[in-house]
Structure formats: structure tokens, C-alpha cells
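Since every read-out is calculated from the coordinates, none of them should be taken as a lab result. As the structure is a computational prediction, the values presented were derived from the model and not from experiment.
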Structure 1
Amino acid sequence: MIEVTGLTKRYGDFTAVRDLSFTVQSGEVMGLVGPNGAGKTTTLRCATGIIPPTAGILKVAGIDLAIDPVAAKRQLAFFPDEPRLFDHLTVRQHLAFAAKIYRVPDHEPRANSLLTELEIADKADQLPGELSRGMKQKLAIACGLLHSPSVMFFDEPLTGLDPLGIRRMKDSILKRAQAGAAIVLSSHLLSLLEEVCSHVLILKKGEKIADGSIAQVSAQFSNGETGVSLEEVFIRATGGSES
């Protein structure tokens with residue numbers, strides 16, 4: 001479960017996020033959307049403990065990030081839009097390193113299963129420099145999933161993936177949600193969110209415009225119409241087309 005209450009983040013005189021509250025229950029996938037500069041990345045970085053909030057309470061799996069950040073971070077995984085890998089570690093060595101950090105005993109069977117699921121088992125002994133952009137993304141995701149986090153934050157997870165990789169990644173995200181994980185997914189691909197997410201949170205200028213199930217948010221901005229797409233909902237909610 002993810003609980004964000006009164007999140008505010010300021011950089012000097014600029015307020016990137018203002019008094020933001022939302023909850024993601026176990027088994028839910030919440031899509032985080034908004035125009036460029038709406039505060040999406042700042043929200044993710046605060047919610048995962050990468051940067052401290054100016055104000056607010058942030059909890060993952062019932063653990064307050066400010067009170068026990070180590071315990072909280074053991075329950076979560078954050079997947080940034082740009083994979084950060086070590087140039088001199090192979091795919092297999094990356095997973096072994098992640099296992100040590102998160103104290104995952106006898107990690108090899110789980111690592112092999114993830115490599116197979118994400119279709120990079122044949123790259124296990126290669127270095128990042130030998131991998132495509134999509135393969136690097138898959139490796140970063142495999143490392144983040146190794147400790148079986150109960151809370152996950154994805155920032156543009158489909159970058160660099162081919163159509164088959166996109167389908168596999170959708171399946172992987174839904175599989176974790178069905179197993180009880182609470183997931184936040186930030187993406188410009190509104191069609192992806194419509195397929196994968198149960199809920200959506202729309203931000204504009206650091207403030208919440210809408211929050212609820214896709215059906216609830218669609219009804220809020222549909223003006224009584226039926227079959228309104230999430231893209232049209234987004235345009236009506238934010239007054240623009242850029243996400």
C-alpha cells in the first residue's frame with residue numbers, strides 16, 4: 001500500500017508539488033499523468049525517498065519513509081526512465097549485486113526466472129555496453145524485482161522496448177498487481193495506462209486535478225458522453241494535449 005498525505009516540495013520560491021494526497025491499495029495500478037512540468041517526477045522521487053519532501057507524510061507498506069527509510073526502501077522498487085547500470089558488471093553480476101544489497105538468499109533461481117520472464121536470459125554474461133536500450137531497461141527492472149517488492153514505482157517503463165517487449169512488460173506489471181503489489185505507473189502513453197491501470201491521478205502545476213478509478217475520472221470529464229478515451233479525459237482535465 002502507498003499512502004501520500006500533504007506532499008509538498010519546494011525548490012526555493014518554486015513549488016513543484018503542492019499539498020498532494022493519494023492512496024494506492026494492494027493490487028491496484030495507478031497511472032500518474034500530467035503535462036510536462038506537472039510534478040510527476042518530483043512526486044515519484046519524494047514517494048521513493050530519493051529526495052526529501054518539504055512537507056508531508058509518505059508511507060509504503062505501512063512504513064513511514066521519514067521514520068525508517070531503510071525498512072521502507074526494502075519494500076519498494078523504483079524504475080526510472082533511464083536505467084542506471086554498472087559498466088563493468090555483466091547482467092548476471094548485476095543481479096548478484098542487487099541480491100546482496102537487499103539480502104536475498106539463494107537468489108539464483110529467482111534471478112534466472114526473471115531473466116527468462118523478461119527475455120534476457122541469453123544476455124546473462126554480457127556487459128551493459130553490449131545491450132540495446134530496451135535490454136538495459138529490462139535488466140534494471142529485473143534487478144528491482146529481485147527482492148519481490150510489495151510497492152513499485154515505474155517512470156516510463158516502456159522506453160526502448162519493441163512491440164513484443166511492450167506486451168511482455170504490460171504482462172509483468174499486471175502479474176505483480178494481481179499478486180498484491182501496489183503500483184504507480186507514470187507514462188506519456190495514455191493508451192498503456194488505459195490498458196494496465198485501475199486508477200489514475202492527474203496533476204497540473206503540481207496540484208491534483210483528478211484522482212480515482214478510470215471510470216470515475218472519465219465520468220468526471222465526460223460531460224455525459226460515453227466511450228470517452230483517457231486521452232480525451234486528459235485533454236479536458238488539463239486544457240492541453242501534451243502529457
Structure 2
Amino acid sequence: MSARTIVFLHIPKTAGQTVHTELTRVIGEDRTSPVRVHTQAGPEDQFPPGYRLYSGHLDWTTLETLPEDRFTFSVLRDPRERIASFYFYLLKKAEGTDAEALQRPEHTGMRTILERSADDYFFGGDARWRTFIRDHYDNFYCTYFATRKMRGWSRISKLTKSELMARARAGAEAVDAFYGMDGLAALEADLHSVLGAPVHLVNTRVNEGPKDMGAQRWPALAARLERDDSLRRLERMAALDAKLMRHLSVA
């Protein structure tokens with residue numbers, strides 16, 4: 001098997017757990033970085049040396065410290081579906097968490113999703129909450145590839161749409177390949193070529209959400225919105241990401 005370094009920039013709710021699990025099986029847990037979420041390490045320690053696979057919700061500001069012979073990729077999905085899938089995933093997780101645990105500070109997001117209507121979850125709350133929403137939902141692809149940070153909205157909040165798009169396109173040039181969730185066969189083939197070993201992703205799902213595989217989540221989220229302008233505002237949170245996906249030729 002090839003010794004090439006693999007970097008999977010896992011965006012939440014884009015079949016990433018499936019990809020990570022299969023890559024770990026092929027490459028080996030002992031050669032997989034233990035940093036899976038950006039909060040587990042400081043900005044300089046997202047890519048601890050000596051591993052073959054780096055995979056997770058990672059800040060990638062120090063990507064260039066890794067060996068030059070690396071394959072860096074990410075998986076994208078329809079941005080409206082990602083927003084809805086993330087919402088329903090957190091809602092289901094919150095519903096399965098006991099009331100005492102929900103009071104912990106780290107569970108503020110889950111507690112809030114239970115307490116508020118969908119409209120108020122996305123568009124209510126104080127400035128700190130609105131930053132949380134923008135970090136996790138508002139054209140996340142553009143923000144992530146423009147800033148290389150999982151929570152990077154504050155860094156681009158004053159940019160115009162065209163400026164943000166330009167930075168996102170420039171940042172995306174450091175990534176070797178992008179795949180859509182309907183294009184996992186292409187990812188399978190490329191990983192087989194890079195690794196020299198077969199990887200099985202098609203028809204495999206890990207950490208599936210509350211709806212059946214392939215079911216659309218956006219219409220269900222839209223049906224939960226009560227105010228006339230909420231749907232339009234939510235659509236704007238996906239518009240730039242859709243434009244970036246077209247630029248990257250990701251269906």
C-alpha cells in the first residue's frame with residue numbers, strides 16, 4: 001500500500017463518518033491521527049506529525065507542514081440539504097439526551113434547538129448565538145475554505161459576497177479534489193489509485209440521520225418554518241455555497 005499522506009477535510013453532515021471509517025480500516029488506526037475535531041488541539045497541532053491519515057472537522061491553517069506528497073480532499077453536498085441534515089441530526093441528538101446533561105454549557109446548542117421554534121433557532125437569540133448559527137450554517141463551505149477554520153465566520157463577517165467568494169475559491173485551490181455525496185464512486189476510484197488498496201464507500205453509511213438514506217431533508221425543515229421571510233433568509237445561507245460548488249464542478 002502507498003505511503004502517501006491522506007488529509008480528509010470532513011465537513012459535518014457530508015457522509016464524512018463513512019469515509020473516515022473506511023479510510024481507517026484500510027490505513028490502520030495506529031496510523032490515523034487522534035485529532036478528529038478542531039477543539040481537541042491548538043491551531044498548530046491539528047496535524048500531529050507521524051501519521052498517514054488526518055481526518056476530521058479540522059482547522060487546516062497548517063496544512064503545508066505535512067509532507068508535500070499528500071492527497072487532500074473534501075466531500076460536499078447540496079448546501080440546503082446539509083443545513084437541514086445538520087439541524088435534524090442535532091434535534092434527534094438533543095431529544096435523546098437527558099435533561100440534566102442538556103444544562104451543561106457544552107450542550108447549549110442542543111438545549112436551544114429543543115426550546116426554540118425553527119425560526120427562532122436560526123434567526124433569534126443574542127449576538128453570541130447568532131455567531132454560533134453563522135459559524136455552523138451560513139454558507140459554511142465558503143467560510144471554511146476562505147479561512148481554513150471550522151468556526152471562521154467572524155474572520156469574514158465584513159467581507160462582501162464577492163470578496164468572500166474570491167477568498168473561498170483561492171483557498172479551495174489548496175485542496176486536491178472535491179466530491180459530491182452522489183459521487184462517492186469517483187472518490188472510491190481515486191482513493192484506490194492513491195492508496196493502492198480498495199476502499200468501499202458506495203451504499204455504505206455510518207452515522208446516518210433520522211431520515212432514510214437518500215431522503216430529502218430540506219422540505220421537512222422548510223415545513224417547520226412559521227414566518228414568511230424565514231425560508232428566504234435560510235436560502236441565502238446556502239446561496240454562496242451553491243455557487244462555489246458550481247465553480248468547483250461538484251454536483
Structure 3
Amino acid sequence: MTLTIVRIYHDLLGTYGDQGNAEVLCHRARARGIEVELVEVTPGEPIPRSADIYLLGGGEDGPQLAALEMLRTDGGLKYAAAGGATVFAVCAGFQIIGESLPGSGGETISGLGLVDAHTHYPKSKRSVGELVIAPTRGGLPILTGFENHQGFTKLGSEMPALGRTLSGVGNGFYATEGVWHGNVIGTYLHGPALARNPELADSVLQCAAGPIAKFDDEFATAFAQERRQTLWSHEKTHPIVLGVGFSRGRASGLQFP
């Protein structure tokens with residue numbers, strides 16, 4: 001089979017290195033004998049409607065709103081997602097795929113509506129630092145990344161989170177982080193997320209390609225495990241006290257791979 005991966009608006013949504021998620025997916029797919037076509041879509045170009053995986057990264061407020069307007073006008077991403085395509089969206093991309101987010105003047109504007117998620121910009125300090133979460137599905141180990149965002153994102157009551165926040169802010173509501181609804185995954189994890197969490201990368205591939213062969217990249221596995229051990233061990237001995245409005249989850253009996 002040939003897997004088509006679309007990296008959307010790298011020039012606008014590539015501020016935090018999230019474009020690397022595409023390279024990770026290509027590498028891990030090809031290692032399993034899966035042919036991959038990586039399609040770069042620049043601002044103003046049409047979004048392919050029949051690809052397998054669509055990637056959105058993080059960006060600043062202005063580029064984020066410009067990207068949202070082009071995606072809304074184009075309609076290709078929403079069409080593909082409705083047809084079952086896999087979407088992996090990070091930070092600004094995560095906010096874009098939700099139902100609503102703040103506009104340039106602070107007013108609420110509509111997102112793409114791929115998931116029931118509403119982003120608000122609180123008056124509290126920007127959320128910056130390492131982020132550690134315990135996934136709530138997929139049999140995944142602890143995930144790590146770096147967050148840098150102003151928004152808090154509240155999920156609808158029927159919308160499953162990607163995981164539970166162990167350290168950091170994440171969505172900012174009820175100790176949740178990200179979203180995983182059908183084949184659509186959103187998260188605040190930078191790193192890039194799929195480089196720091198190879199098991200999550202494989203989950204994205206499986207959403208699009210179905211069951212995949214086992215593959216172990218020793219370097220990627222060792223790096224992921226080091227980040228989990230270091231960050232979660234540090235959090236257990238130096239817990240962060242979150243402000244009013246946060247609910248902090250605690251893990252018990254968590255095991256590292």
C-alpha cells in the first residue's frame with residue numbers, strides 16, 4: 001500500500017518544530033515496508049481530499065487565524081476527516097480543529113468543528129514547560145512533550161481526552177490533555193510529539209493503515225524512555241502546584257516500558 005501524508009501550511013504552523021512529525025511517520029512507515037508519499041501544502045494551495053493522514057502544527061496567533069480561514073474556505077480537511085482520514089493536530093492546530101477559539105480581538109470565532117472542543121484565553125500566565133500525560137486509551141505508555149500556549153481547551157462531555165495530565169497544564173480543565181476522537185487526535189505536546197513518543201506515532205499510523213508490523217528503533221525507544229523516567233521522577237519529588245481552576249490528576253502504580 002501507499003500511505004499519503006499531508007503536511008499542512010508548514011510556513012504558518014511550523015513555529016515549534018512540529019513539522020518533524022511528518023518525518024517520523026514516514027520513517028516508521030517505511031521501516032515496515034509501507035510506501036509513503038509526503039505532500040506539502042503551502043498557504044493558498046488546495047488541500048487534497050483523499051489522503052490518509054493530515055498534520056497540523058503550532059504557530060502564533062496571526063498565522064493560526066490565517067490558517068483557519070484558509071482551511072475553512074478550502075473545506076478539504078473537513079471533508080477528509082468526515083470520510084475517516086486521520087488527523088494529528090498540535091497546539092494551534094489542536095485549537096483550529098475544535099468548535100471555537102478566540103479571534104484577533106478576543107471574540108469567539110468558529111473552528112473547523114472536527115472535535116467538540118472550545119478554547120479560551122485566560123488571564124493567567126502562558127503555559128510553558130515540560131508536559132507529562134498518562135494516556136487513557138490505546139495501551140500507550142506515559143507521553144512527554146513541551147507545551148507553550150496561552151489557551152485552555154475544554155472538551156465536550158462526550159469527547160475523550162488523549163490522556164490525563166500528570167505534570168504541566170495540558171488542556172487546563174479537569175487534568176485532561178488533548179483529544180482522541182475516532183481518527184482525530186489533538187494535543188499540546190511539542191517535541192516534536194511523535195519523535196519523543198514513538199508509540200504514539202505508531203498509533204497514528206494504525207489509525208490510517210490498520211495493524212502494522214512490530215518495529216523497534218533503539219534510539220527512539222531509549223530517548224522516549226529517558227524522558228519519561230526523568231520527567232516523571234522529577235515531578236514525583238518536585239510537584240507543581242497549579243492555580244485556581246485546575247484539577248490535578250495523580251497516577252498510582254504507573255509502569256515504564
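Tabulated values for the structure
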{"read-out": "helix-only ellipticity at 222 nm (-39500 (n - 2.57) for each DSSP H run of 4 or more, over all residues; to 500) from the coordinates reads -14000; which among 1, 2, 3", "value": "2"}
{"read-out": "Among 1, 2, 3, which structure scores highest (criterion: Rg/Rh (Cα atoms, Kirkwood Rh), for residues 76-171 alone)", "value": "2"}
